[in-house]
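So, here's a batch of structures to check.
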Structure P
């Protein structure tokens, strides 16, 4: 392979998106953005890279080894953003310092995370998200889950579930068990992998109450309806864990008001890659993809790290996973097929340009192309079909002939 040929390939972890695939992604992005806008969210755009300290581990985001880092001319350490939420938290602390009423911001952008050892996984991840700040209520939690449901439904998904948990529940029960830092990390690893056998073995050496021990063993399997909350209440005594269960109960009742109870499942063992979550956390799943389509939750302490005390809850739709699910489920994404190709001979250039401008003024997508006398018409028809064009207007010798596409065939019309 020559050097020039090697340049045609992208680095591991990133890829090109083009043609009809790109058209479909843009359509889904636009539909979701419209839903978020209908909920009152305003657009924000943050830099693709920032100072490393915006994302350092102490803020609860990804580990340093998983970031793409580099230096500027002043020897500052910079990082491609691995997570957009800390960037928005910084912006809120800077631009909305005096605002005490709710702040609603939405975004669309890419995050960048090293994927060592994960063959085929992307390092650049496209997200569409929303953040609701200065509102610590259970209604805000429920609204973000409701927004998630509406966005996924708008994308065309028919069957999906939102799993809901609470960061304070696991934190509370682990404090009640008096686990040290290493034991907490070990237990969370087993829970994340649903490794009940390892949990049982770990519990054998723990000097804790029988109820709590049973709860910790059963936790990886505690998902379902309100019955899992009722069971959990019998096992925990720590105030933080009890308050987490109360919050889950309240949010569910609010979601019933939205008519969304069929979309919701409790997962008391839910964990997040981000340690800044303090309350409700949720993930959306569907068949056709093994990973979450949406992740979200409450982070009431993150913005304060940038100087403004403010509660917050947010969500991030992983566009790559959503598009994979839509493709797997063969969901038809309606892209614009109404384009027009205006073909013309040199002698009729002025009339063709005028015609194209008139059609664009009507809101149509119009391509203009000078016809080569040696190129047969069927090649232009094939080109039009490949580019989602449904009409050809051929301007020649003072007249305009119209051709319309029906499936794969073209016919002359008046």
Structure Q
């Protein structure tokens, strides 16, 4: 790192965790063993700090994060990994540079902690966009790192914030053995162009969109449970429907009349459930939805649309031969819908940017048959309603515990 850029970092970068040593000194640390006692102790302490903080109960995504970090879950990850490894040898890659997204406050924290469990040294750059959730969790992390018992982690974890700067990000990239990039296609592409070591590995999470597929015949026969709708609302409205795994498109599978009936009942119930999130949406969100629908109508991408009385929910029937660009969706309760008689009909809608399918009433064997026969280019996970935002160490089709480590083969 040049002295000029080191000065720029001192002047332009806000360090959000204790500066135990310089960035260069942090990067010079050795990696920890995978699932080290130091990492396990720190993550367990962070989980307890979150779950015991009554103020954080207003942020369900942070409570979910705290539950995911519980010792039992982390030890389960360790056990599963070591069962697969047997006598094979995995070590951390080295220095991991994490670029956090601006639109989802907490998702990147999962990958940071997985990287820590893999033994890596971690530099985390946060967006200049602030939120109460993010500031609170960073403060908890910072306070824990001040504790002498977490010294080993404090020497290997830096959280910082700065306005977009190719010079600073580029300088940090040159130190990295691994870059974990969250953001839109443009952000990810621009950072990947910055020089890095020849062996540096990039793990990228660019634009993605998700959908839900409902068995309309079953919903009409057995009814639409209020709890199902509430879970779907959580899947959709947390993070303003901007999470890559939040459904933006709903497909009704079944007989035409059943699809129509199920749709009418479901959207009516969702309109009521969405009231829980009314304080999370701003006036500009409502305007953006109206503009988005008008623009798509002009382009001939939709057949019809409707907006509920409180504007928390907008439903658009799209023309299947002109699928809107769902990765550039404005969120805030805007849903597209269509009806099909068989799963095969949705295959043309799925592309490389399709991430999660939220499924209700479609069996695992049906999905396996669909994947085998139709070979969709997209889809990396299929989950039940209510689990769209549940993080897993396998994300976007990648096993992050393997992506964040390297294997040393020993043939003796």
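Thinking of P, Q, which structure, once semi-axes √(5λ) of the Cα gyration tensor in Å is computed, gives back 40, 24, 21? Can you show the working numbers first?
Details: P: 51, 24, 22; Q: 40, 24, 21.
Here the read-out was taken from Q.
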task: Using distance in nm of label points 7 Å out along Cα→Cβ at positions 67 and 171, single out the structure from P, Q with the greatest value.
output: Q
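5.6 is what came out when distance in nm of label points 7 Å out along Cα→Cβ at positions 83 and 395 was calculated for one structure; which of P, Q is it?
Values: P: 5.6; Q: 2.3.
The value was obtained from structure P.
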message: Of the structures labelled P, Q, one was used to calculate mean count of other Cβ atoms within 10 Å over residues 203-210, giving 11.1. Name it.
response: P
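Out of P, Q, which has the highest value for FRET efficiency 1/(1 + (r/R0)^6) of positions 123 and 219 (r between Cβ atoms, R0 = 25 Å, to 0.05)? Intermediate results must be reported in sequence, preceding the final value.
Numbers: P: 0.20; Q: 0.00.
Top value of FRET efficiency 1/(1 + (r/R0)^6) of positions 123 and 219 (r between Cβ atoms, R0 = 25 Å, to 0.05), among P, Q, belongs to structure P.
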For 49 (percent of Cα pairs over 22 Å apart, for residues 155-234 alone, calculated) the corresponding structure among P, Q: Q
message: Starting from the value 50, 41, 28: which structure in P, Q was Cα extents along the principal axes in Å, for residues 147-314 alone calculated from?
response: P
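With Rg and Dmax of the Cα atoms in Å, for residues 35-250 alone coming out at 19.1, 60, pick the structure among P, Q it was computed from. Show your work: numbers first, answer last.
On the way: P: 20.3, 59; Q: 19.1, 60.
Corresponding structure: Q.
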statement: The value 0.00 for FRET efficiency 1/(1 + (r/R0)^6) of positions 195 and 267 (r between Cβ atoms, R0 = 25 Å, to 0.05), derived from one of P, Q, belongs to structure Q
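Bear in mind these aren't lab numbers, they're just calculated from the coordinates by the rules spelled out. Just so you know, these numbers come straight off a predicted model, no measurement behind them. Cβ atoms are built from the backbone, for glycine too; each structure is taken alone.
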